[in-house]
Every structure is written in C-alpha cells, then in structure tokens.
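Colleague: Down below are the structures I want you to see.
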Structure 1
Amino acid sequence: MSDTNSRLTQFDSLLAADGPAALVVREHLIAAEGADAVVFPATYADVGYNIDYENSRERTGRNICLIDSIGSQANRLEPLFKEAPYNKLVPQIVIQAGDKEINLLDAGHRAGDAIARCSSLQDELKEAFTAGLKGNDVPLAKIAPTSLVFGVWDSRDSQAKRPRIIASTVRAYDVRKLTRSATYIAPVDCVTQGLISPEDAEKASKDSKNPLSQTGLVNALASETHGGVIADGGIRRDAVLALSALKLLRADTPENTTKLQRYILGLALVAFTKLPLGYYRQGTILVLDPEKKREFQSVKVDGTRADVSTTITHEAARSFAEAAANDFGVGASKTVPFESAKAKKAIDEAKKKKAK
C-alpha cells in the first residue's frame, strides 16, 4: 500500500457503519494567573453572565456559568483555516464590500450569512443548498466546507440545515460572582467653566449613555458592574465531534460519498485536535490545567469508550486532511463583490414584512 493511500484510509474506521458515534474531548482549564483567579465570562443583553443554578427558581445551590458558548467556540476555531498551512485545505472565498474584504470563514453564519447571500455567490449558494436537500452535499463542500463542519442554516432562503459536526463549550462550576466599580474624573470642571449646569453634570455622571457623559468631559460613575467570577469548582471545556452526523453526508455516487466524508472528517479532525488559543476576552486567558488529565476518547453506540489520544494526534489529522483534500479536490478560491442592490432588496422585503 502506497504512503498516500495509507494516509487517505488511516481513519476509515471512524466512518464505518459500526464505528464510533462520536469523539469527545474533556479539558480542565485554569486561568493563566492561577486556579483561584478571577475570569470574565461572556455577557449577554438583559442577562449579564449566563449562570444556571441547581435551584433555578431561588437561584441557590450548585451553579454552572457559561464562559464560552458553542457558537463562540466555533467562531474561534473556524478562522484557523485562513492561516498557513491549513488555508490550502479549503477554498478562500473573499467578499469585497467597498474597501473592506470579508473572508467567508469570518462570517458568523457561514454560507448562510447575509454577506454571502447579498453577493454574487447568491445563486451558486442557493444551488448548493438545494442540492444538499436532494442528497448531494458536494456543491456546498466545494464552496464552504467548514459550513458542514461547524453547521449552517440557510434561514432566509432554502431553509436547508446542516448540523454542527463539532460542538465545543467552556463552562465554570460553583462560581462566586464578583462586582467592580469605577470612577472617572474629568480633566476639566465643566461646571465651574460655565460649560454645563450642575444638574446636567449630575445626570451625566450617573448615566453612561448620556451624550454629555460620552464626551469624556464630565465625571462618570460605574457602580457594581460585572466583575468576573471565581470558579471554585473549576473550568472545563467539553467538545464533541459527531461522527454519526458526519456519516449522513452524501454525494451523487458511493465513491464520491466516501471522498466527501473523508474530506469533511479531515477538516473536522484538524480543528478538533488543535488546542484553541488561550485568549478568550479581556481578563480571561485560559490554559490547560497541568494537574488534570486531558481526556480524548471515541464513544460507540453501546457506550464503549476507548482512549484515542495517541492515535488521533494533530499531526496525524493534518496529514490525513491533506490527503483527503487532494483526493476530493478543494474548491476554487475567489474574490466576489458584495452587491448593494441585493442587500437593499432584502432590507425592503424585511420592512414590508414588519409593516404587515
């Protein structure tokens, strides 16, 4: 067996009908400053930190705090494929909007994003989504293969959906929520300078959205805002690569189905085995906890688990992905224009629906 063929077939057992249902990773994380340091979770409108309690009604008991959501994790992993050497594994589709260039790998909704739908890719993507509904995922894999890895929903047109093959979440356990306050003293006293009245100055100091406050020329108070959390129960990243979902991908022939599944598996394994960057947001740099073992297992339908940390390495995944990409044939890279007329039409149609 040639070296190329052995690289191409080395993970076929994962795609077999009786193969694993999923690969799972469990990583214990700590803040770069130490296990008892303050970290800052994601914040959400009208909610703040997303903290669920054992007793949800009274908000008491053991709690779990979302540090990074599935969507956020996907958006951190996907841009990997813009950088060498991974950029040769997928087509580089760039949308030119005036002076700005947006790589499709940066679009939040991937192939279903408005930036793609309002470009000259619109018809091509519609055909690809429609082909997928009819049982052929190759056209979409030629344009936006990572949409098949991280999931996509063509919610504005064909309604085609492809599930996430990779899902990853970071959570903190038994957290203590902190607050912080700050005071800004303006360099000039605008009241004594006769620029504003004392009443206006007082109102502005208590409201960060006040236009006067936003000038930076009045004192501003920020009391008991989000101050991060201390995770007494630790921080954990749980990730799953859904092989059972990947096996549902289809092409026009059995041979092409094998090529397609290998190609998407290669991309998924590359992303799955690459340690994410430690930087999450200001105040949150997370690294592996050296005192706790990183778990990487395959899981069969009957629940049987096997350690795969020594067989499915990042180096092996990359080698396989390169062979699978060559065999499948990576789609063409190109730059396409954003079309304002299509965007205006979409906006006008949305206004009409709202008016009804």
Structure 2
Amino acid sequence: MRRLISRVLLVAASILFALVAGEVVSRLLGTPRAAVSGWRAADVGAAEKNQLGYRGQRVEYDDEDFVVVLVGDSQVEAKACSFEWMPERRLQSYLNSPGRRVKVFSVGASGYGQDQELLALREYFEKYRADLVVLWETPLNDIWNNVFPTSWPADGTSKPTFWLEQGSLRGPSEGIGQPIVETPRLKLTLMLRKNFRWSRDKLWETRYPAAYQPLTAFDGPVKDDWQGWWNTNGRGMRDENLATEKTHLAMFLTPRSPRMQYGLDLTRALMREMSELASSRGARFVAFAVSNPESEEERHGEGVHALNGKFYESSLAQYRENLNYWNAGFDFRVVPVTLQPSKVGPENPHLNEHATDQVMGDLAQDLKAYVNARR
C-alpha cells in the first residue's frame, strides 16, 4: 500500500510539474494569445483610413462646417466602391451648397451591429464634434449582430456585446481591441479551448429567450426553395443558423419569436444610447434603411418553406412589422433603390457605385432640412 501511495504521489507530482512547466513556457512565449474582441476597417491602406481606423476621409473640418457622421456596417465601409465613390463622399457632395460647406465622415466597418457602432460613435465624440449623426441600418443582419457575441457565421470573430437585464441595457462585455471577458487566466486552459472548439455563441445563447420553433408537420401548400438552397448551398444557406436565429431569414419568420422580440428591444436600447449621445453633443440623430427590389426583403417568397423535415413560415408583412417596431419613435426613413442593376454582382449584394450614388442623392434631399436649419 505504501508503494502504491508513493507511486500515485510521484505520478501526481510529475503531472503537476509538467503542467506548471507548460504554463511557464507558454507565458514566456506569449502563446496562445487571447482572442481580441472587435475590429475596424480591414484590407485598406492607411491612405483610405481616418484617424479612428475606419475607411473614409480624415476627420478634418473648420468651425463653420456642418459635420455629419455616417454610422453603419459594410454599407458604409463600401469596399466595393472606389474611395471617391464611398457613401460619405457622395453624401457630402450632394449636401454641399453655395455658402454652406458640409463634411461627412464614416464610422463603421463590415459586420458591425449597433453595439460596435455605439462604441465607435462614443470614441468619435471623445475627440470630434458633429451636427448630425446618420445611422445606416441593415435590417437583415443588424438584430443578430447585436444579439450574438461573435460575427458571421456561428462562432466567428468575437466582438463587444451588450445585453438587457429586466429591460435595461448592460455592457459592453469588453471594448473594441480588448481581450474577451471569458479569457481564462491560465494559458493551458486557453490552449484547450482553442483545440476543442469552445463556443462563445453557445455560452451566451443560454441567457436568451427561446428562438423560433418550426413546425414538424404542415398540411397546406409548401415551398421547396429553402431546401433547394440547402442542397446546393445556394446563397450560403448552410451557414444560415435557423435554430438560433443567427440568420438573414430571421426578420421574416412568423410569428415573431421571444428571441426576435429580445433582439428588437436590445437594438432599440442601443439606438436610444446613440440618440442620447448625439443629443448630449448638440447633434441630431436620424436613421435610414434601404428598400431594394433586388434584395432579399423585396424578392422574398411568402408562405411555408420545407427544410430538412421541418416547416418555417415566413412573411414580408412580419419583416415590415419588425422594422416598424424597431424604429418606432426614432427619426427614421426608408430610401428606395431606383437604379437597376443595383448590386455589385451575383455573389455580392452590396450596392454598386451607381446605386450608392442614387441612394445618397435621395437621402441628401431628406437631410438638407437639417443642414439649412443650422445656418
């Protein structure tokens, strides 16, 4: 028995020594590194970045200039547009008039929701001023961008995330560029997470209300379009996580799920923070979304869709009801895309340069009243 105990103790001590040595070596080498939360503009040179790290002209203005901050995601970053045809440059061109110079600056990057947009706007106002803050919404992905703690698809890049507690906004989990809040103290634990596919999405999902529940049987007419997309992975259908509502189809699912209700309320809370921040700095806050005949919301098929033995009901009316609830009480408008073709290409649904120019020109007509009011 004494020999057995001695051997067990020796093995335990050896294991402990190996673990301690491994932890020390990992710390000395600085590996593995903790995941950093959030991002800014990517794949553009320094000449196309402003002082905040976002694609756009440098933030420089005179005392008499009317300053607009254009906040958003990939639509604002507009990597498919040349630098001179970015939304900020076209909007600035249309808003300028004799005797009134307008400067427009971009704050936002691909994959942003209102959470990172709020943090970026806070950072902007730490150094600069604005007369008008314009939020470009992307309804097909903003809600789940705000709800989940990572980017597209499941368990993408970690990002700062807010949440609701009894209706009140809390967070963020961490700041842009900081290690995620769940980072373990031990390097060895971090190594295990990376090797065994630890899921931040699943960890956060436990705090959310129930997602949309599909039907297991349906007797009426059924569409096979979703199943067809799945079979060929058309439109990236296999990345659309309908079980969690991390999907571009979520805004159409009817009836509205408890999780969608939570996401809409969270997004409204984030927009209130943005609006109050703008107001505290003497700026107006307005929001807009684009309505495009070529985009999903206009081409979406009504009805019940079969997918892998389950049935999902979708409705354009539900999409519009969600959008109206989301923006109720805010200064919000929908800008139609009237120039076709509007997309960059078959695999890229972002607006091309000509459609961007048209949307910014029409938006400018709405915004000129704010510019004239400050003369």
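Throughout, read-outs are computed from the coordinates displayed, never taken from laboratory work. What you are looking at is a predicted structure, and each value in this text was computed from that prediction instead of being measured. Cβ atoms are built from the backbone, for glycine too; each structure is taken alone.
Colleague: When mean count of other Cβ atoms within 10 Å over residues 145-152 is calculated, the result is 26.2; to which of the structures 1, 2 does this value belong?
Modeller: Derived from 1, not from the others.
Colleague: Follow-up. Can you spot which of 1, 2 the value 29 was calculated from, given it is relative contact order in percent (Cα under 8 Å, 6 or more apart)?
Modeller: Considering all the candidates, the number was obtained from 1.
Colleague: Same structure again: Suppose Rg and Dmax of the Cα atoms in Å, for residues 137-320 alone works out to 25.9, 81; of 1, 2, which structure was it derived from?
Modeller: Details: 1: 25.9, 81; 2: 18.5, 57.
Derived from the structure labelled 1.
Colleague: Let me ask something else. Quick check: 3.6 is what I get for distance in nm of label points 7 Å out along Cα→Cβ at positions 281 and 313, calculated from one of 1, 2. Which structure matches?
Modeller: 1
Colleague: Still on this structure: Out of 1, 2, which structure matches 5, 21, 29, 23, 12, 6, 3, 1, 0, 0 when P(r) over Cα pairs in 10 Å bins from 0, in percent is calculated?
Modeller: Of the structures listed, the value fits 2.
Colleague: If helix-only ellipticity at 222 nm (-39500 (n - 2.57) for each DSSP H run of 4 or more, over all residues; to 500) is computed to be -9000, which of 1, 2 is the source?
Modeller: Values: 1: -9000; 2: -12000.
Answer for the origin of the read-out: 1.
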